[in-house]
Each structure stands twice: as structure tokens, then as C-alpha cells.
Structure P
Amino acid sequence: MFKTVAALALLGMACAFSTCLQADELSRVPEAVVSYYDVKGSSEDEIRKAIERSPQRPRDGARAVDALTTWNYSWRTWGDGHGGCDPSRAEVMFTANVLLPRLVGQVPPDVARDWDRYIVNLRVHEGGHVTYAKSRMADVLAAAKSPHCADVKPAVERVLNEIRAHDRLYDAETSHGLKQGAVFP
């Protein structure tokens, strides 16, 4: 318990200077590529408006969001030497892309503190998408190793649909991160 509190306190101190440590779930997944769209303003209201006006602001379907995680599984099977495939030798690869806002320019310390808290919480939320999707890699691989070549794609798609359903449920339960503190201002 003490280690957890101490680690969170250190993260909070590092973020107070608008240079958040990146030692979170996203940083622990090497397949996750984090990219940014820049926003600036001198007040929380100006920054919120900059996010809302940014042409790079991601969309989740028809809904504009502050951040977005996409993930992908690809798989391949190898030939069996007789013109068919050998699902027992299947390989699975996972990648994830996360798009986050990045504050550029100088802001007052209280604005920087609120921004840093928001980004930490936003990374926690997006990290939840990434870590869950990656945690299902063994299931995707098992599906790709279906006994018959014709069964591979439908089996993998079933697992991918389960992951997608989890993403929707996670967003509903967290109000797209709002309940996790991913709110600015």
C-alpha cells in the first residue's frame, strides 16, 4: 500500500511541472504507439475550445472525443506443404495506436496542474483499452490455431468481437473516462 501511495505521489509531483512521467499502462505496452495533436491556450476555457476546434481531434464514429485508442490483431497461418494451411503454426501480432491532446506553450501553474491530472487520467482510461485488448492475445492465438483452415477467420473474429464489446462496455461504465477523472476543465 505504501509503495502505491508513494508512486502516485511521485507521479503527482512530476506532473505538477507539466512534465508528466509516462510510467503508466500505455508505457508498459511496447506495441502501443502514442501520438499527439497539439492544443494551446492560456486558460482552461481557451484550452477546452482549442481541443474542440482542433482538426486533428479524433472521432469515435460520429462522436468527437478528446482521445482515441485503436488496436489491431493480424494473424497468419503457414502452408502445410500440400497446398493447404497449417493452423497449428499460426502467428498473431498486436498493435495499438493512441491519439492524445498535447498542451503546448506556457500556462499558469494551476492550469498546468489541472491539465496534468487530466492527461494522467486520460492515459489511464486509454491504457485500459490497450491492456485489455492485448491481454486477449492468447485467446486470439488459440482461435487462429483452429483445427481447420476454414475455421480460423470466423474463430478469430469471434474473439475480436468480444474485445470490441468489452471496449464499448468499458466506455459506457466509465463514461468514456469521465468517471476516471479524464475531464478538462
Structure Q
Amino acid sequence: MAIHLEGPSLLLNSYDFTDAFGGCGMLMDKTWNCPKYTTVKHVANWIGIAAKEAGGRLANVVLNFHGEPGRVLVGEATPGKMMHTGTYIKETFHVIDNDNAGVLFPLRQFKIGTLWFHSCDLAGRTIGKTFCRQVAMTAGCNVVAAEQEQQEWWNFVNAVFMPKGSIDDYEGPVYIWDKHGNQQPFDPNGGSWK
């Protein structure tokens, strides 16, 4: 099933979810595939640009990035590296988290309805719910996130079967925070949202 999101809408898609066909197969009114070096400032600026181009209003913004409780991994800060000793040094990431969510404050000047995080585990544990609450109050909009690992169809399956303006259903418990930070359980799956 799919969740239909009314427009004007924006999808920012992780570099890690793009393929030879140019994306994850999900499309909004405006869809941008983010480069590998993306930072939280880029994300905030791109949302602002899309909102300006849409007359100052975006009904829905989808951030399709890897996540973990309380952190959205938006870009690679340093690449992973295999040392000559056989030890692998893991990559590090640019993230959106409680330490830098304030960068989203300028989004308050626009009318943004809902920010949909299509990210694994983001609302998991207390730290994840605190992060989502902070983003909702900082950006002045609703925030939707799940607390479990998310799964998507293969890109080409999304491209063929996912109507424009739709995202894949969420797995596990999902929550919505209003712009005042109030949280409640939320079941958007199979619905249509303004």
C-alpha cells in the first residue's frame, strides 16, 4: 500500500537510495536526490528553496534518509577506509540531531504542513521522540516518524507501482508531533493526507 500526500510536496532523497535510474522511485511535485556530501544546512536550504518556488507553502516534505534513534544520516562526512593492517575504519556522517536541529528554525517563515521522516528507527527510544518533538517545535510544523526499521520496495518497483505524490507505508509504530510538540500515535498507512 501507499500513503498519498497532497501537494505542493517535496521529497529529499538520500544519495544512498539513488540508483542508475536516478532515484528511489518515489516522486513528489519536486523530488531532489541529495549528493553524498549533504549537511543539515543543505536540507534546510533546499526545503526553503522549494517552499519559495511553491509560493511559500509546502503541504508535505518527505525526508528519505537513513536514520537511527534521534539522528537522521543525511550525508557522508568521511568515507570508510580499509587500513593496510586489515582494520576497517567506518565512515562518519553529517546528521540532523538534537544538537543542530535549530538550523531548521528558518523554515517557520513558510507554511509547511508536515515533515515526514521516512527513516529507520528515528522515533525509537526517548532520544528519538525528543528529537522529533524538537524538530516539530523548531520548524513550526507537524512531524511524522516511526520507531522501527523501515523497508522500501526496490527502486524500479516504486517507479512502476507507486503513484506520484505517494510514499511507501511505514512499518511498526508511527507517531505525529504537532508544531507545539504534542505527540500522539498515528496510522497514516493507506491514507491520503493534506
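None of the figures in this text is laboratory data; all of them are computed from the coordinates on show. A quick note: this is a predicted structure, and the numbers were derived from the prediction, not measured. Cβ atoms are built from the backbone, for glycine too; each structure is taken alone.
Out of P, Q, choose the structure whose coordinates give semi-axes √(5λ) of the Cα gyration tensor in Å equal to 39, 18, 14 when calculated.
Matching structure: P.
The value 18.2 for mean count of other Cβ atoms within 10 Å over residues 37-44 was derived from one model only; which of P, Q is it?
Q
Consider the structures P, Q: one of them gives 20.4 for mean count of other Cβ atoms within 10 Å over residues 117-124 as calculated from the coordinates. Say which.
Value 20.4 for mean count of other Cβ atoms within 10 Å over residues 117-124 corresponds to P out of P, Q.
By the measure mean count of other Cβ atoms within 10 Å over residues 61-68, tell me the structure among P, Q with the highest figure.
Q
Out of P, Q, which one gives -15500 for helix-only ellipticity at 222 nm (-39500 (n - 2.57) for each DSSP H run of 4 or more, over all residues; to 500) as computed from the coordinates?
Of the structures listed, the value fits P.
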